Structure P
Amino acid sequence: MCGIAGILSLAPGAPPPARGELDAMIARLGHRGPDGTGVRIDGPAGLAHSRLAIIDLAGGDQPIRNETGTVWVVFNGEIFNYVELRRDLEARGHRFYTHSDTEVINHLYEEHGERFVEHLNGQFAIALWDGTARRLVIARDRTGIRPVFYREQDGRLAFASEVKALFALPQIERRLDPRALAETCTYWSSLAPRTAFAGISSLPPGHVLVAEAGGLRISRYWDWSFPESPDAADAGRSEADWADELRALLVDATRLQLRADVPVGAYLSGGLDSSIITTLIRNFSDTPLRTFSLTFEDAEFDEGPWQKELVDYLGTEHTSIRCTQADIARHFPEAVFHAETPIVRTAPTPLMLLAGHVREAGYKVVLTGEGADEVFGGYDLFKEAKIRRFWARSPGSASRPRILERLYPYLEHSPAAGRAFTQAFFKEGLEHLDAPFFAHIPRWTTTRRIAQFFSEDLKAQVGPWDPYAAIAGTLPEAIGRWAPLARDQYVEAHTLLSGYLLSSQGDRMAMARSIEGRYPFLDHRVIEFASRLPPWLKIRGLTEKYLLKKSVAGLLPEGVRTRTKQPYRSPDSRSFFAGGEPVDYVAELLSPARIADAGYFSASATAKLFEKCRAGRAIGFADNMAFVAILSTMLLHEQYVLGRSPATGHPQPIAA
């Protein structure tokens, strides 16, 4: 795992990239690649790389070239099937000078041109310079695990793994995008290609950008897709047959993702998904199993007993770290700095601390269970939608919505605990039964309450924005012909998964501590297999991930295999107050004067929320998300727009 950056001069007369510019950009990405840097300038193109050495430790320095030195690559990520690709390419006459996975990219491009990316099994952000054709190709992996951002300005294209590297170029403006803030306060992230910063774009997952003399063109090479009708080839298959194929796929995906020339560990949350990955490592590989986990002082968030059960069952060497509310408050500014976007939950912060512990233990790579919920229908949101669709067929029914009370047994303040509240909360959007985003309406409605804290000026800048129309404009035409669960999964994969979980909670927190996370459930073969499944093999009644659980029967303790999912969460607003007193930087940033000066939020409304949180009366999702969203936005404003660091000293500010 690494950091990449570069500049391409597109227009006649635009200055070529200078070594000093590239050095400044890649220096901002040292946390992503502390093991070395490399720069290559070829006429109008400059590539830069910061390396986290995982494969071919001695010979894998980048940029990497082809045999003739006409094709150069910088690459962030891993190509898991590089062994098989290299074998085929060598049979075709290609000659390699390294043992790295990166070099297969150069030769695949020589064979397949821009379609080389279709042959990769991996997680990646790639920048490839074809010196003969004077063409720059930038590609991002299918699900958006690895990021890449860009800005076209004054006849030049600048790109990087993180926005902070683009801001090393003084001509690039640093300003938060009001529409992005509105999107984040609805979907939990902005919709690609929009980012938190005005004028900075993100290459969407599964896309390729090609830049040459004629300008830029962007195309999609892969997307989540679901059948419009059952495939005849799948008709009549037994559950056991489906389960056997799934188990074999997961074993192979895990085997591929264990490839490394350094030790590989695994996260173990105590839930089903990470338990499956660790069990597959133990039972189907020779890799020594070293596991890491988080525990919390708050019993509502802690899964320590479940973690211990699996550790005892597997006999793994295990370490857990205990995260306190004070830890979250202390490190939250740094988490925001690395996330480079407003966030509505504190959950990324403990994951950054866990990554730091993994690094201290001498590891650079961990496998995680992320993605299983999106792929196999694991979220309560999917079960909510199933119940709400049943309810919508008889909206006056008093008994149908009572099924919702079976959800959220792990929440101290469940949204389904009180019947009147249940009716009001989950009835939201029943009139949009046929909308592809039907499942998400209650969740988005709750998050959108953050907008009541927007200043009048910000509301004016956002303008008459319709979040339903905005998301509808991003969806494929075929989605209306998919099964309802498939629609729910597609929207979830293109909002929460790629925009928040794999970014703010995934890549950015792990790479803040120079750790590479790997996700076997997001192997594209696993996704494509799961997309073919009949919906009832994903959710049977109200049992989530039905086939996934069946596929690992006998491999896990039954208590772990059959337990109700408990999503990963951490304390939110309560983390920033001790005995009713706020942490110093919080009091400073959320003071009426600072709020009014920044201009994003209403000072009076924010003050009321602040006092509510101080008194410990912010127990609902809406208030907690609003508090975290306001605080994280103010931190971004300080760190990036103003170039100042909050009182904690974490992290170093982006200098003006």
Structure Q
Amino acid sequence: MQKDLKLSFFWHMHQPDYRDSTGVMKMPWVFLHAIKDYYEMPWILSLYPSLKATFNITPPLIEQLNLYSEPTKNDYFLDLWLQHPSKLEASEREWLIKTCKSSNFDTMVKPLSTYATLFHQEYLDDKEMIDLEVLFILSWSGIYLRQNNKSVKRLLQKANGFTQKDKQSLLDELAAFVLEILPFYGKLAKEGVISLSTTPYNHPILPLLFDMDNAHKANEHAALPDNPLCLADDAIEQVDRSIALYKETFGLAPTGFWPAEGAVDERSVELYSKLGLKWIATDEAILFRSLGSDDRTALYSSYKYKDVTIGFRDHGISDLLGFTYRFKSPHEAAEHFVNTIEPLAEDPETQTLFVILDGENAWEFFEENAFPFFTGLYERLSELEWCDTVTMDEVAAADSKELEQLAPGSWIGGDFSTWSGHAEKNRAWELIYQTKRDVEHYNHPISDEIAKKIQFHFLASECSDWFWWYGDDHVTDFALEFDALFRNHLITIYQLLDIYPPADLLIPIISNKSTASFMVKPQSAITPDIDGKHSNFFDWIGSGSIDESRLFSTMDRVRGPIEKIYYGHDKEHVFIAFEGDIESLKDNDVTLQIIIEETEEDYSVVIGEENPECQVKCVVADGIELAIPFSLFEGNTRIHLRFEFEEKNTILQTLPGYGALEIDIDEDYTKNWFV
């Protein structure tokens, strides 16, 4: 039967370059995602012979995966991890514990009972420390390893009481496993199961290297760094180095690129075309700005610009996988996905749906590393007669529409505000420019060896990830570490020239930010007047709050209409208030689903209408305010609530963005009283 819809899954695999001036990786995320995601994602796909997808592997990831031939020499975390805790300095022990407590609690820590106990313990003796270390690595071990690796299976069964010998055997096997990942991708690519692509060498925002004014072209309100330099030579070298590394790794030239962060402009695409690349991909916002229209029917085709085929992702559908389906059962998620894409297959104008997202960062928020989700989704897709999965190579070989112009922008908001504009982001660029100028004005001979090292650190400093964590739009407990890594690249350039680094580089750019920056816990009981107006400021004094506009970390998503949540309770009700673009929700048949995890019940209210049959009181005016009676909690005193705004089977936003809102209705607030 003719398949009416082509579905192109595109999984982007990336880590920044964590190597310092000595070549040692200072953070462990390459290793951790290697044992959890990098092999597992293509492996799950390979279980379904009728399905295909595209995988992007960035150069820093390729190079750092190869370093696990000598794990303790090249990975600072694993070097500390393998040592007996008694040999660690206090600062080393503290950082190791911080890192070993960075796993997602609900999905990775809680299933391992000893880990859950140690996770909340302030003091750990050496034996407990060894248990914490091993359980941390086991929590990151994916389903493939849990099913197929003898050491992982044995240690999971052992559960606690681990030894240094256990650590050594586990590391030996996992390091060997990591070295199998790239050959596995090469094998699947040769078999036609996947298309493979790569990214400019250090994952830079290439359009900003060519011309910082692209930030202003994409957003006329953007503030530019002072005295910007054109870094076109670096931009070209970023692409050349990437192609060379890909050839070295996989034995042939790449056919396609994922521009870092989907960042494009006309000049960068001209470069890709000149170098023989057949395709790239980016976000729907770029297409709409290029066409001067937001007609969504235009989205479901591939386009050509400068002889390069471009796939534009459906941002909303991609976000379902990255942010929403973690809250649904595998069956519910698969059915919702199928029901969402089926109308596209019925539209004669639709050719290809592009679903593009990070291939590594979402799955720790799913049960069992999303294995049940993917097997459920892939099984369902395998059954469909009206949908066929295709690779980007196959898309590029088919006919495409011509695109007359290409607007500059990225896959986040269609502009470059994630990497420029904020004072911290701009300061990072200014330090690069300052260092560039100082090297250009250096009057002494520089050997070829030193020149190569200097250029490496310049390219590394241009990585998009550093700028991601500057400003107030993303949050991580490791922000200071990222800041130090960025500045270290520039400091090293001065050291290579035997010049004392400018004092500017020794001062952190970033402020110390953590999850506290977007969440405030309730301080007292509240009994607000539920009128949707926040009419009495004092009604919500003492409430907890969540600032959704700041709740974005390693991935970004469409930022929905709700920007802030207030919450609290008295002796009879839990109270919730939503602030944001409420007007957009009133007249569009938007439904709010209120899910109580403990009872597995959900309650539905239609925004802007009377809901007399619902036991939840909901009033909509300037804001949305809810009163949820305790009777719905069926005696549970610690409850977890989720909220989902939906319009005609399209999920507009799932709240809170980090998971479920925990409320302890037995909370004693007297400790917060003062006189």
Structure R
Amino acid sequence: MALTLTEKILKNHLVEPTGNLPERGADIAIKIDQTLTQDATGTMAYLQFETIGIDRVKTEISVSYIDHNTLQEDYKNMDDHRYLQSIAARYGIWFSRAGNGICHQVHLERFGIPGKTLLGSDSHTPTGGGIGMLAIGAGGLDVAVAMGGGAFHLSMPKVIGVKLTGMLTTGVSAKDIILEVLRRETVKGGVGCIYEYYGPGVATLTVPQRATITNMGAELGATCSIFPSDETTRLFMKAMGREEDWSPLTADPDAVYDKSIEIDLCDLSPLAACPHSPDAVKAIRDLAGIKVSQVAIGSCTNSSLSDLAAVAAIVKGKTIAPGVEAGISPGSRQTLLQAEKTGILGELIRAGFRILESACGPCIGMGFAPNSEGVSLRTFNRNFKGRSGTPDAQVYLVSPETAAIAAITGVITDPQSAAAEISSNAPAFDDKAAFDIRDDNMLIPPRPLEDAKNEVILRGPNIKECPATPEIPDTLSLPVLLKTEDNVSTDDIMPAGAKVLPLRSNIPEISKFTFSRLDHTFYTRAKEASGCFVLGGDNYGQGSSREHAALAPMYLGVRAVIVKSFARIHKANLINYGIIPLVLDVAEMYERIEQGDELMLTGIRFSLEHGTPFQLSRTKDGLSFTAKNDLDVRSRKILLSGGLASYTRTGGQ
């Protein structure tokens, strides 16, 4: 039987069921080869990993990255970093120190291997698909279980084939490819799917370009995205000094996809995702002339050497326009060193760019916020309202080329208008010479087990234990404490930014910010209530994998979330922390239920034990309605056990 590349990797890693791949939507469990964490999610993940009680991670490679909480206003972030470094030393984990770079780019450069599975406690882990990995984002508790040797469970995904033909024209980039996919598919179009790229156009794209596409594929709601591993992949890995890790991987010639999309790269023009959603895509030519006050280039989406080279080609010999502030975040320390060696860095500095740390930084609201009501062009992957740190900023997601020319002109400008200039100014450097810089001295390798056992775990005063998950009763009669609109993101549920991120290891404190962007009274009202429900619209919980968007609501007494539809990772996180995810059988019921209504959820344990629909009613008038029981058997068992940690401790797989 002909298989897609996705199916081949899944089949090679299948733990349950054994044998052939099951039908789409069935629960499967796969072996995880590698894991990654970052410091905003890692502290809680490792606190949970410690409770498993083993001496060493059981993966082939696990890496702990410091790339989110690098703004050290007080002791909290560095205390977390010291904890994470001691955990890495104790349990056989690679440790990437602060300043070494963004987890996804460093992992692509130093650790990623075609055909391997990677599970990361960050929603942009699918970046690894750029070299043919099956790389999936998940909550920290799922990653902790994988580090302990447990399988990762997911629904057997549909495989969407994206056939690329032709070649990009000057001024058009890989960012425009993924923006075109988002324009067609929307931010919820990829739920339950993996996007697999194939066709003659693939060979025209470099690995960094492919990684841009797989990275931002997370905004589709997809499980992940993947490219074949081909000669281009081999050359990239050779440049990284890791050619021995390369192997060719591709779909069978007659593989059948569940759905197919075709994009002729020759026909693409520069695009932008307009405020405040990654799928609000318009052509740059239709936005031309909008005044810009800030440009930010970097993030795990567009911070490679080739991205910086494209910017340098446009700004060479010019100066950032008056009224515009521009910053660059190199994706890794290796990229920064390469940019210096090739002269790219000098061009950027001479043009007036501020060189920011090799970290996530502005993408997660950690500094470099726009001015009030400012228009900020960013090469990032998300533009949710307020995520930048400025509530009323207008954030556009664009390619490095579009961002660079706007920095020079001061307005949104089509980079194709400077196509000849881009070509003539392209930095001339020897790829091999540039990539000769492979400085890994900011990576600390795992210690031998004999030495590691003596490592003392360092815990600062801000590091608190993970709160216990409550047991599931048979009946809940509680108020709807909050009603939200469609496409609520995990940023809306639990914000990031310099004020909130340092509290990621302290759930009682971080819970004070729960839903603060939607309703600043929620925390106070939740503390006064003895439990509650939350009502949401479509695609509830899109965006980041942050499990704190489930942990903090659980701590505040949210017992069930009732919605039209869920984003994948957030639904899994709710289950892991004992919050019942309910999908309305009749979406119109959303309009009839109001904030403040008291609802009764009955026969909960029976529904979880037998897979029957959930029964609800409204107290004031007896209005009855149902919610789908679309939970697989394992998820129902996790809820009945009081969450994934409890389920795992009692022998659940």
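A short reminder: the numbers here are calculations on the coordinates, not readings from a lab. Owing to the predicted nature of the structure, the values given are computational and were not obtained by experimental measurement. Cβ atoms are built from the backbone, for glycine too; each structure is taken alone.
Comparing distance in nm of label points 7 Å out along Cα→Cβ at positions 187 and 627 across structures P, Q, R, which is largest?
Of structures P, Q, R, the maximum of distance in nm of label points 7 Å out along Cα→Cβ at positions 187 and 627 occurs in Q.
semi-axes √(5λ) of the Cα gyration tensor in Å, for residues 155-306 alone was computed and gave 38, 21, 19; which structure, P, Q, R, did it come from? Mind dumping the intermediate values first?
On the way: P: 38, 26, 19; Q: 38, 21, 19; R: 26, 20, 15.
Of the structures listed, the value fits Q.
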